[in-house]
Structure P
Amino acid sequence: MATMVMIIGGGKVGSYLASLLMSQGYRVKVIEQDREELARLKRDLPPEVLVLGNGTDPNVLESCGIRQANVVAAVTGQDETNLVVASLARSEFGVPRIIGRVNNPRNAWLFTPEMGIDVAVNQANLMAHLIAEEMSLGDMMTLLKLRKGQFSLVEEKIDPTALVVGRRVRDVQLPEDCQLVAIIRQGQLVVPRGDTVLQGTDEVLAIVHASQVAQLAAILGPQAA
């Protein structure tokens, strides 16, 4: 049976999340307490996934099938509401995975596992980190965050002047917590082996620890003058 995600809050974030998850085959239920907002949602989402109700009411959550939910996403525009939902989902219903939206960055310290939240989505904080990351990593692109941000799947095109050009993978001293997973060469996928020779303009995909991303970028980037 497909994973069930219960979304509390049907605003722009909630409605987009619901549409995205449904397109990927997830079962979704959206709880929204504002009638006008719910009417708008009915133009974009199937009526059977929408529920008019207060997501902080245990009876509403129970009637919507929260006990069968694999994930609860509390994404209303009110931090206090998201915290209450998270606490109920964890303590009353034992939901395995809970995601909470942080609206005011000053409240981010409250969104912790002790409050029932496994992943806190702090949009302002995410944007700040993304900007800082892009400024420091040059052409390297982060494709995916893993293990709560401890590791990243990154992609970078090897600079023609990089020291690794012409070297075999086994001879390249990569960061300790880094693994090359693929090379895209002239539109073709190459699985990196020990004897694979790296070429300028190869696009490298690698999994690397967050603390060593900049080090990897330096290895694949232009040679220092």
Structure Q
Amino acid sequence: MNIVIYIYNGMTMLDAIGPYEILRNVKGANIRLVAKKKGEIRADSHAVFLNAKHEIKEIKEADILLIPGSTIGFLREMKDKEVREWIRQIDQTTQKTVTVCTGSLILAATGLLEGKKATSHWKPIEMLSKFNAIPVRERIVEEGKYITAAGVSAGIDMAIYLVDQLEGEQMAKAAQLAIEYDPQPMYDSGNFTTADKEIIKLAEKQMERDALKDINPLDMLKNAQTLIKMRKK
């Protein structure tokens, strides 16, 4: 089972590593971290790094393609023609193409989600409609071979869901237990549709601070309109 996780500068680390911890338990899993160019890939926090041993020009096929999201870096990936063409090429070979958080916006930018339901992080989810995808505020959305997950932590749920499809309920449960994924949060504030408005504003401020760490003046100019719309959502 060849599993390719596309990584890029500015990505949210848990979007990739959460699903990785589940998917590495799949029998015969061969997981490769692939970037546009080999080398060090930094997280949106600028505090954590991964080493990409493969670059996209080396990878021609995959059984599973996983695209993680990011605070702001997804805007650069959406506009990268080489990346979009590579995703479309790999997608022709996959059993499943899956995303976490704003990874769905990168996938949508390829046109592969046109006319399909998809989810994303609650803040930029409406951007999916720009690419004629249908935004749905659900934790996991499946449309044919495409599975999209909501923000960050939903990637773990999506990976368990995927293992269930690939190897059945027992193996999915075993993978869940292997990482002792038994969430019992102190607060019930993890859903945008039920969270208090004050909490939403605080979360937005946190995300804006993270975005500022990973955006440069050129990005500001290129994506000014998009950034303004996201801030108003």
Structure R
Amino acid sequence: MTSTSSAGIATLDVSAVLFDLDGTLIDSAPDLGGAGNDLRTRRGLPELPLAHFRPMTSNGARGMLLVALGLTPEHADFEPARLEFLEIYEARMTRATRVFDDMVPLLAALHARTMPWGIVTNKITRYTEPIVQALGLANRSAALVCGDTTPHAKPHPAPMFEAARQLGLAPERCAYVGDDLRDIQAGRAAGMPTIAVTWGYLGNESPVGDWGADHIVHHPAQLQALLGLG
């Protein structure tokens, strides 16, 4: 549901906002891609530009192994390489990961309006909590749902329902913001207004316009306006 601001701009009528983590709220590509390059270095291979890794970041270890070593889950070497990658990533996962610069004013605006917000990610708790703590988000977010918080991960709606429960709101009162098709599928399945953002990783999925999101935004300032935060 939307309403119109005093400036005549259509805004979403919601009580809270939920964000995907990687590629939406934070830029974790430097550390994920860095771990991929560390794998290559261990094997005597030259490092690849971060631009090679960035589009596949939303696919986690699977995407990084595909770029770094050309391995798919069907390959016999995939699982040992995945475990090695995760060990490397865990040791460096807060080294270069940052909140997207342009998301900082939006979070400040949410705080100023006392609008609660939370995080729903498929990254498991073991990695999510240290990152959220390191970035100073733990005490600011009102909900945190990781990939292992519920029995199902996105695109299943279970994580979305859990986030709404933590916020004490009906799902339809929570907007969900993400940069991946699974984000939009999960939000829609939970009955939440969905917002697709194009500054994330996007990967090799279908075009954003085909995801079925209620809104598409290209810059955090547009998202801030859509949420009626000025």
Given that distance in nm of label points 7 Å out along Cα→Cβ at positions 46 and 150, derived from a single structure, equals 4.6, which label among P, Q, R identifies that structure?
-> R
Computing distance in nm of label points 7 Å out along Cα→Cβ at positions 86 and 182 for each of P, Q, R, the value 3.3 comes from structure P
State the single structure among P, Q, R that was used to calculate distance in nm of label points 7 Å out along Cα→Cβ at positions 14 and 166, giving 2.2.
-> Q
Could you figure out which one of P, Q, R the value 25 for relative contact order in percent (Cα under 8 Å, 6 or more apart) was computed from?
-> R
Comparing P, Q, R on Rg/Rh (Cα atoms, Kirkwood Rh), the highest sits with P
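Taken together, the values in this text are just the output of simple stated rules run on the coordinates, not laboratory data. These figures come from a predicted structure and were not determined experimentally. Cβ atoms are built from the backbone, for glycine too; each structure is taken alone.
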